[in-house]
Structure I
């Protein structure tokens, strides 16, 4: 696995392959999956963190089954843009994944993802139990959708910059 900036990852992705978004917490990992065109992120499931090798195997299996080209891992940056202990922990999680399988990955700023998702679920009158059950995978979808939107915007900008005659 190679850790890249999202802007660099975009050009390396093969067509018709999905991205898997991860919201790594202390006890769980929320997962979201993009569609094949990498336009829409959909909440998938929440994994319970046990032994790392077990979690890595689960992620690898999901990547194979769903034809995942890369991982987008939410990075819990502080509101002032600095990286604290949670960022260090998530970056270590990514480094640990490198030892288990070869796949591209990028980190994406996840500031306020859980807050935004929780607010939306409260507005939808979701019960506290249902919110707890869904918040991690919904946050992963929020993170992944942000990354997908960024990638689409970068692609649009590249199209706009092509000289006349460049298809």
Structure II
């Protein structure tokens, strides 16, 4: 079974960070790199790719950085993973968007491997295409709300 790449894992972490900050302006690459423990050069390539696909926008100069191009509630995990990995299907013959017949298969309609891999693809698409970044952030917050909250009144003694 195909797994998602480290590049995609890093991309998801970075985009979720930007989703958490949506509406607060651009975030420096160095900040994202440090907070998410992603090598900065690798992160630059990932963010540039996502900007090229219209998911992110950037601003140069003072107050510059990257931000989401649209609200987190409109970006699905399926669309993000497709941008980074390509089709969701484990095999090209099971893909909806990048179908290619297998050379070994003489009867594509009766191919057991294709039939089950289409079910796998459909199940993954069902979950990923109905889960937005906003949904995922809510789930994360429900699981560990105490980790996201900071004390309101810190007292310092000198």
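Values in this text are rule-based calculations from the coordinates and carry no lab data. For clarity, every value in this text was computed on a predicted model and none was experimentally measured. Cβ atoms are built from the backbone, for glycine too; each structure is taken alone.
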- [ ] Assign the value 2.5, calculated as distance in nm of label points 7 Å out along Cα→Cβ at positions 44 and 132, to the correct structure from I, II.
- [x] I
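With distance in nm of label points 7 Å out along Cα→Cβ at positions 4 and 60 computed per structure, which member of I, II shows the largest figure?
Once distance in nm of label points 7 Å out along Cα→Cβ at positions 4 and 60 is tallied for I, II, the winner is II.
From which structure (I, II) was distance in nm of label points 7 Å out along Cα→Cβ at positions 36 and 92 calculated, if the value obtained is 3.0?
II
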TODO: Work out which structure the value 128 belongs to, where volume of the Cα convex hull per residue in Å³ was derived from one of I, II.
DONE: I
Open item on the list: Comparing I, II, where is relative contact order in percent (Cα under 8 Å, 6 or more apart) highest?
Closed with: I
